[in-house]
Structure 1
């Protein structure tokens, strides 16, 4: 009986530890956009800031909404391919919407060149931002400058992500906004990452 109890307790601790670990395995960083789409059919210029992108993704206004990029820890700096990132929209402490990866959103890194200075890694990269949410479909590609810190934050290694600025262009289609697929360009900025659920 004692052996069965120990096995059950050990199993429960492993599951509990895995649940806690899975909640601590993400890095969260604020994401801001300043984009311009050119709808030649409607002959209009569409300015897309963070607030507008949140509205298009959520399908409604989200007062005081915040947009976050969420990535797993453990991505080594300079990794190529999909970064397994997803988007989270919040209002206050409540999550309004998560846009999962890679089905509806992902960030890809096609190439990256790293330069290390102490505990900071500077990266020049070619990144792609891919959306397919139903309301927003887009493919943007940009030259990005990353600052990746190897200093732990709250005891967590945050080098799996970094702050970046990307000068991007590509195409976008927004339900009930653009007439069709239209060209787009602008800037995408991610703030410093911190541990989060």
Structure 2
């Protein structure tokens, strides 16, 4: 087998992998997530007293997993395939999806706020310990000054790490939740494969 045919074969395999792991777009250029739920009640949690306003955990996990495939610069369209699809079902699903992921957005905002406060306090404590270290180097034994030095750097590092490294993943979760909350919801008639 020559090199040209091997390259063509590999590029064809790569194209198949991209198509299977990739995503499709609708007419508006939104990434599509298809959800097949034969029964309308399968979409909602069986533990909800109100009925129909809380998504099932399996569906939430499925939506979260599938939206990670679509790049962040694309909006989403979530297509639900259910029996006896109508406008009322579409509105119920849309409200449930929006409420679920808006709650996730608020939770992420609270975590970001707590993280910012915690990292600020860690840095302040680290600076205070550094100040004590600098003042007390002449008065305290050398072992105590080493401990103060290590404590100062640990507090400062933890504050900086929390602020700059941990915030990134929380911000990405917030963006993904916002994207799912703002997704266009389509309800189509169920068609078995």
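Any read-out appearing in this document is the output of simple, stated calculations on the displayed coordinates, not a laboratory observation. Computed from a predicted structure; not experimentally measured. Cβ atoms are built from the backbone, for glycine too; each structure is taken alone.
If helix-only ellipticity at 222 nm (-39500 (n - 2.57) for each DSSP H run of 4 or more, over all residues; to 500) comes out at -5000 when worked out from the coordinates, which of 1, 2 was used?
Only structure 1 yields this read-out.
For FRET efficiency 1/(1 + (r/R0)^6) of positions 43 and 115 (r between Cβ atoms, R0 = 41 Å, to 0.05), which of 1, 2 scores largest? Working shown, then result.
On the way: 1: 0.40; 2: 0.80.
Top value of FRET efficiency 1/(1 + (r/R0)^6) of positions 43 and 115 (r between Cβ atoms, R0 = 41 Å, to 0.05), among 1, 2, belongs to structure 2.
Here Rg and Dmax of the Cα atoms in Å was calculated and came to 19.3, 76; which of the structures 1, 2 was it taken from?
Only structure 1 yields this read-out.
By the measure relative contact order in percent (Cα under 8 Å, 6 or more apart), tell me the structure among 1, 2 with the highest figure.
Once relative contact order in percent (Cα under 8 Å, 6 or more apart) is worked out for each structure, 2 has the highest.
Comparing structures 1, 2 by distance in nm of label points 7 Å out along Cα→Cβ at positions 107 and 147, which one has the largest value?
Once distance in nm of label points 7 Å out along Cα→Cβ at positions 107 and 147 is tallied for 1, 2, the winner is 2.
Which of the displayed structures (1, 2) returns the greatest value of mean count of other Cβ atoms within 10 Å over residues 139-146 on calculation? Spell out each step's value before the answer.
On the way: 1: 18.2; 2: 11.2.
If we compare mean count of other Cβ atoms within 10 Å over residues 139-146 over 1, 2, the biggest value is for 1.
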